[in-house]
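Read-outs throughout are calculated quantities, based only on the coordinates presented, and are distinct from any laboratory measurement. Small disclaimer: the values here were computed from a predicted structure and weren't measured. Cβ atoms are built from the backbone, for glycine too; each structure is taken alone.
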Structure I
Amino acid sequence: MTDLKPSEIETAEFAFGVYGQDGLLDSTLLGKLVRGMNLNPSLARLEEFGVSKNEGEKKFKLEEVLPIISALKKEVKDMGCYEDFIECLKLYDKRGDDKMLAGELTHAFLSLGERMPEDEVDELMEDCLDEEDDEGEINYIPFLQRMCEKAPILKRKKK
C-alpha cells in the first residue's frame, strides 16, 4: 500500500508502460522512471531499493515500484532546489554576469558528484542549452530553468 495520490499512481503507471516490458521493469531503468516523475535519488539510494548495474539481473512489477516512488517522494525535502543549483553554478561565474563556460558545465555533469553518462549529458545539453557566445559561454539561468521545468524523460535505448 502507498500514500500516492491517484494522479501520481497514474503517472507512475504511464512511466512504467514507457520503460517496462511485458509487465516488468528492468531494475537498470528504475532511476530513469523515478527521475521522469521529478524525483532525484542518488545512485546509492537506488541501489538500496535493489537496482542493479547489469541489465536483466532483476525486474520489478508495478506493485513493487509504487512503494519505492512513495518512499522517494517523502525524501524530496532533503534535495536541493532551483536556487541551490544557481548558487552552485555561480562558482563558475567569473565575472558575476550569470555566464559560465559551456565546457565547464559539461565537465561538471561528467565528472563531479554522481557522474552522468555521456549520452545523457549530451541529450540534456541538446534539450536545455542555448548556443554558446563567441567566448564559449552560456547564460546558466535559462539553462537551469529549462532543465528544472522539463525534467526530460531520456530516450530509451533500442535493443
Structure II
Amino acid sequence: MQKSMQEKVLEWSGVHPDDAFAIDGTNLYEKLGLQTFINLSTNFYNRVYDDEEEEWFRSIFANSKKEDAIQNQYEFFVQRMGGPPLYSQRRGHPALIARHRPFPVTREAAERWLHHMQQALDTTKDIDSDSKTKMMNFFRHTAFFLVAGDEMKNQNKQPKPAETE
C-alpha cells in the first residue's frame, strides 16, 4: 500500500501536524516583528551562500540572487506567521511545491536546509525559545512536505508500465 503524502511527511520529518502548525496558535509576526524575520532570512542565506562544506547544496542557489532569496523568504515567513500578505502581493500564491519544482528537493537537501535554518534561528537575536521551537517544527514539516511533493512530481514523470494482455 502506498503511503499518503502526509504519512510520508510525518515519517520523514518526525513532526506531528499539530506541532508543525502550532505557529497558527500564536501570531509570531506580532510577537517578533518584521525586522526579526528580515534578520533571520539574511542570517540563513548568508550561511547558505557561504556553505563551504557542501558545494552541491550551495550550487542549488547559484542562479538566484541572494537579495531576492532573502526577500522571498522573509515575506513568505511574515505572511505565514500572522503578518501582512507581503509575499502574495508581490509574487502571487506561495504554491510552495510548484515554486520549488526547478530545484532538487531531496531529503539530503532538506536536511542541509534545516541545518542552516537551525543555526540561523539559534543566532538571530530576539527570537525566544518557544518561538524557535514552533518555527523549527513548521520548517521541518514544510521541508519534508516539499520533498514528498518533489517525489510525487518525479513519479508522475516516470513512464507508465505497459499493460499486460
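List of remarks:
- Structure from which 16.5 was derived, mean count of other Cβ atoms within 10 Å over residues 59-66, options I, II: I
- When FRET efficiency 1/(1 + (r/R0)^6) of positions 51 and 107 (r between Cβ atoms, R0 = 30 Å, to 0.05) is calculated for each of the structures I, II, the largest result comes from II.
- For FRET efficiency 1/(1 + (r/R0)^6) of positions 11 and 67 (r between Cβ atoms, R0 = 30 Å, to 0.05) computed as 1.00, the structure of I, II it came from: I
- Entry that produces 38 once relative contact order in percent (Cα under 8 Å, 6 or more apart) is calculated, selected from I, II: II
- The maximum of mean count of other Cβ atoms within 10 Å over residues 99-106 over structures I, II, that is, the highest value, falls on I.
- Answer label among I, II for the case where distance in nm of label points 7 Å out along Cα→Cβ at positions 35 and 131, calculated from the coordinates, equals 1.2: II
- For helix-only ellipticity at 222 nm (-39500 (n - 2.57) for each DSSP H run of 4 or more, over all residues; to 500) computed as -14500, the structure of I, II it came from: I
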